[in-house]
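Following this line, the structures themselves.
No lab work stands behind these numbers, since they all come straight from the coordinates. What you see is a predicted model, and the numbers here were worked out from it, not measured in a lab. Cβ atoms are built from the backbone, for glycine too; each structure is taken alone.
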Structure 1
Amino acid sequence: MNYNETSIRVRYGETDQMGVVYHGNYAAYFEVGRTEWLREFGLSYSGMEADGIMMPVVSLAINYKSSARYDDVLKVKTTLKKMPTATIEFEYELRNESDVILATGTTILAFINKERNRPTRCPKYLLDKLHNYSL
């Protein structure tokens, strides 16, 4: 499986006075999806950082379709687009409880060697885990 689905409940502080989610919070919802995608493979950002790998976002695109609102339970579907190289690319689909698509998006993250602060290839342990799944 090259995707993960996770649920998030919209908190009051993520909304404006009308109860609509502020547009910048969608990037944070995508980050939750990415983090949970990694966890499903037995990995974590903190573990990768301890191994000397940083993963900054180098590209983010969001297409807004409809508004998320206070107290909605959102489902974030995070899909790996292709096998990683020096970057890893994800697609996202954010839906509400009525299964309405609220937003779609993509991110590209680079693998950075923490010690040298330079790009590096995807860690072998991640590639090994991904080879068990078809993309």
Structure 2
Amino acid sequence: MITRELAVALRDAGIGWHPAEGDRFQLDLTDDVELEAEADVFTVSGMTIEARQTPSGTDLAFNGTTEWALDAVTLADAVWLPREDQLRELLRGTFRSLVRLEDTFRVEIEIAGEALSFEHPEPAEAYGRALLELISRSH
């Protein structure tokens, strides 16, 4: 799983999220909810947390089975933690390879003919760093 810091950087860089079954996220709330709740990782699931379309956008509705009482949060109050496969898909045609090294993974991409590589012990984090670079170069 990618770090919260990388997930926030991707969100701030413009990665959009359309919640789907199995997606993971953390809360990004104001002072009115305990900060320790922000560290919990939630999973979108029709049984517990579902994405609901409202006139003002998408809400993540908690269906009463979570540890603490929270009816719903807006998408803006959530930090998406994309999976490795989702990050790879977002790299699209720039993705070249994922290589397992002795104690790290290397993701290789190509942007405008330039080969770039990103290493991290967690493959998802390497994919996320590559995606962040791709986004920064596309602006």
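Here relative contact order in percent (Cα under 8 Å, 6 or more apart) has been calculated and equals 29, so which of 1, 2 was it run on? The read-out comes from structure 1. Sorting 1, 2 by distance in nm of label points 7 Å out along Cα→Cβ at positions 26 and 74 from high to low puts 2 first, with the largest value. Name the one structure among 1, 2 that distance in nm of label points 7 Å out along Cα→Cβ at positions 82 and 98 of 3.7 was derived from. Of the structures listed, the value fits 1.
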